[in-house]
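Enquirer: Following this line, the structures themselves.
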Structure I
Amino acid sequence: MSGPKGWQEVQDEVLARIRDRRWPPGSAIPNEADLARDFGVARATVNRALQALAEAGWLDRRRRAGTRVALHPVRRATLSIPIIRAEIEGAGHVPGYRLLRQEMAQPPAPVAAALGLTGPLLHLSAVHTADKRPFVIEDRWVNPAAAPGIREADFAAQSANEWLIVNAPFSHGDIALAAAPATVEEAALLACAPGAALFTVTRTTWAGAQPITWVRLAYGPGYAMKTAL
């Protein structure tokens, strides 16, 4: 067959076969070499398409066991890393930002363990505001080796959140969402009572095998996160 040429087109064709039950749930699909011949594309193109479908929950890929259609396909929610300033503007508010701390320091043990690093890191903390009201505290540790130029950046004028999104692309990461009681310091910054429930996001990002940053965002009471399905 003439077939699709790009990995997205291969992905669309594989998904069509899953949806019309040519490949029913639990069934093994042809191997990559056979699919490459079928679609008239390189095997690497097929691999990328199947990997994308596996990440989306449609396929179950296991080494030496081949690829099967997931028994219970589950669409996964996607979380992007927003530019906080743009998030505030998008909600119709005027953004503000104040740098609280910038220093090279030894990170706490949990941060060092999460990043797999032992030496000093760049520590930045700041508070973002919406219409001059506290919005979120950004507490961040950055590996300077993974972010060339960061030592010369002016974080009094631009947040580390925005600088890193623009200047330090990441390949993968992990994220934890939780409720946590406000400390006395957090309560003062967010204009809430000590012990108030804060929505927190703790995230690490990596560029391949190199850790970039660990960050904890603490949002004031009433914040709600929205994502796509």
Structure II
Amino acid sequence: MVSILKKAIMAVTGLGWFVYVVLHLAGNLLLFKGPETYNAYSEFLVSNPLIIPAELGLLVFLVAHLASAWRVTRENSAARPQPYLERVLSRRGGTTSASGWFSTFASRTMWYGGVLLLFFLILHVWMFKYGDRSGAHGLWGLVVRSFKNPWISAIYIAAMLPLGFHLSHGFASALQTLGLLKPRWYPGVRRLSQVVGWVLAAGFILLPLWALLFAEV
């Protein structure tokens, strides 16, 4: 019963962050529209009285997600003494399709990818939420100038790979954990989850590529 509760908490909080990622990408794509539109969107968020409760809610969801994921991962490790990565590599030859292998790899490395994403999230918030916006073009200029640094863009793009794996497996897995899928629906939803997860990751990857190669500050 306790294990089921942990998985349910992980699923609900994961879906909450999934919704946030979708909305965050939608807002960030306004970067292409230029400084005026992007900075107006940023100002709308900052001046909204709901922003602080929303951020606190996301923080609570993040802590709950990490705690439940850690407990579930430990329980799964105890039940399967062979390390996750070793099991994935040893089973690679038995996977019959690329989709199946990606799904297996994503499910077995969710914790590792989540830890990488946590470090990236801290760096991301430090750079852009609390970065210096006093330069030309405000926040838009800060983001574009940051992405003009090839190292920053490379780190950002690299971080989107674990995000793609995390989302591509997590969405379908969360729905299944919460009992929202009939068994016959799961294969189709799993494929949809993979597509949506990697489309979102690709959307974020477009941002630094565009800034690095095409944007002018």
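Enquirer: The value 0.05 for FRET efficiency 1/(1 + (r/R0)^6) of positions 26 and 194 (r between Cβ atoms, R0 = 30 Å, to 0.05) was derived from one model only; which of I, II is it?
Expert: I
Enquirer: Rank structures I, II by mean count of other Cβ atoms within 10 Å over residues 130-137 and report only the one at the top, that is, the highest.
Expert: I
Enquirer: For relative contact order in percent (Cα under 8 Å, 6 or more apart), which of I, II scores largest?
Expert: The maximum falls on structure II.
Enquirer: Let me ask something else. Comparing structures I, II by distance in nm of label points 7 Å out along Cα→Cβ at positions 18 and 186, which one has the largest value?
Expert: Structure I comes out on top.
Enquirer: If Cα extents along the principal axes in Å comes out at 55, 38, 31 when worked out from the coordinates, which of I, II was used?
Expert: II
Enquirer: Another question about this same structure. One of I, II was used to compute helix-only ellipticity at 222 nm (-39500 (n - 2.57) for each DSSP H run of 4 or more, over all residues; to 500), and the result was -8000. Which label is that?
Expert: So the calculation was done on I.
Enquirer: Quick check on the output: 36, 17, 9 is semi-axes √(5λ) of the Cα gyration tensor in Å, for residues 66-169 alone, derived from one of I, II. Which one produced it?
Expert: Structure II accounts for this read-out.
Throughout, read-outs are computed from the coordinates displayed, never taken from laboratory work. Because the structure is a prediction, the values reported are computed rather than measured. Cβ atoms are built from the backbone, for glycine too; each structure is taken alone.
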